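Chemist: Below you'll find a set of structures to go through.
Since every read-out is calculated from the coordinates, none of them should be taken as a lab result. Please read all numbers here as calculations on a predicted model, not as lab measurements. Cβ atoms are built from the backbone, for glycine too; each structure is taken alone.
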Structure P
Amino acid sequence: MSLRGRAVEQTATLPDGREAVVRIAVPQDPYIARAELSTVALELTIDGELEAALNTVLDPDQDSEALALAREIVRGLESGELAPTAGSLEPLVDRLR
C-alpha cells in the first residue's frame, strides 16, 4: 500500500505534557485525482491544532521511509531535541532516506 491510501501516524508526548501527532501522507486535493499526486506531506498537530505542514522529499510508495521519519521526529519531540515547529522539522523532511 502507498501513502496515497494510508497515512503514517505516530503520537508523541512533548516534554510539557502536550500530545503531538505526526502524520505523513499524500494530501487530498479536490482538483487533482489522488492517483496523480506525488507530493508527500508531513503534518504536526498538537492538542488538535495544526502547528506545522511541510512537503517532504518522499515518494508515495516509500511507506517504510515515512514510518522511519515519523519515528525519528517523535523521538526528537519527546526528548526535547526538536522543537514542535516547521523550522525545526524542515531539515528532517528534506533529507533523502
Structure Q
Amino acid sequence: MTEIDFNSLTEFDWDKAYLITPYSNQQTINKQLGVKFKDPSNIHSRDDIYLLVFLYKNKVVQYIEIPTKYGQLMLGSKDGYTPSNAIIRIQKN
C-alpha cells in the first residue's frame, strides 16, 4: 500500500478536500461537497477515474482526476480531508 500526502502536491490554499468515487451522480457530489459543483469529468458514467475536489472557504478551488489504473484509493472519512489529515492510501491492483 502506498500513501500520498497531498499537502506536498498542492500550491494553493485549501481547507477541505473530498474524494469522489466512480459513478457518483451530480446530486451525490453536491451533497458530499456541501456546495454546487458542475462536474466537468462526467464521473457519473465513468469507472476510470476518481475526483479529488479541493475547497477553500466553501468554494471549489481545484480538482484533480486520478486514474483508477494506479490502484484503488482507500476512502478516508466521509467528512473529507483537511490539511492536517491529507493522506490518501492507494491499494495497488
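Chemist: When you work out distance in nm of label points 7 Å out along Cα→Cβ at positions 22 and 70 for each of the structures P, Q, which one comes out largest?
Modeler: Q
Chemist: From which structure (P, Q) was helix-only ellipticity at 222 nm (-39500 (n - 2.57) for each DSSP H run of 4 or more, over all residues; to 500) calculated, if the value obtained is -8000?
Modeler: P
Chemist: Tell me which structure, out of P, Q, gives 0.2 once distance in nm of label points 7 Å out along Cα→Cβ at positions 14 and 46 is calculated.
Modeler: P
Chemist: Shifting gears a bit: Output the label of whichever structure in P, Q has the greatest value of distance in nm of label points 7 Å out along Cα→Cβ at positions 6 and 54. If you can, show how the numbers build up before the last one.
Modeler: Working: P: 2.5; Q: 0.9.
Biggest value here belongs to P.
Chemist: Of the structures P, Q, report the one carrying the highest value of relative contact order in percent (Cα under 8 Å, 6 or more apart).
Modeler: Q
Chemist: Thinking of P, Q, which structure, once Rg and Dmax of the Cα atoms in Å is computed, gives back 12.4, 36? Provide the component values of the computation, followed by the final result.
Modeler: Values: P: 13.0, 40; Q: 12.4, 36.
This value belongs to structure Q.
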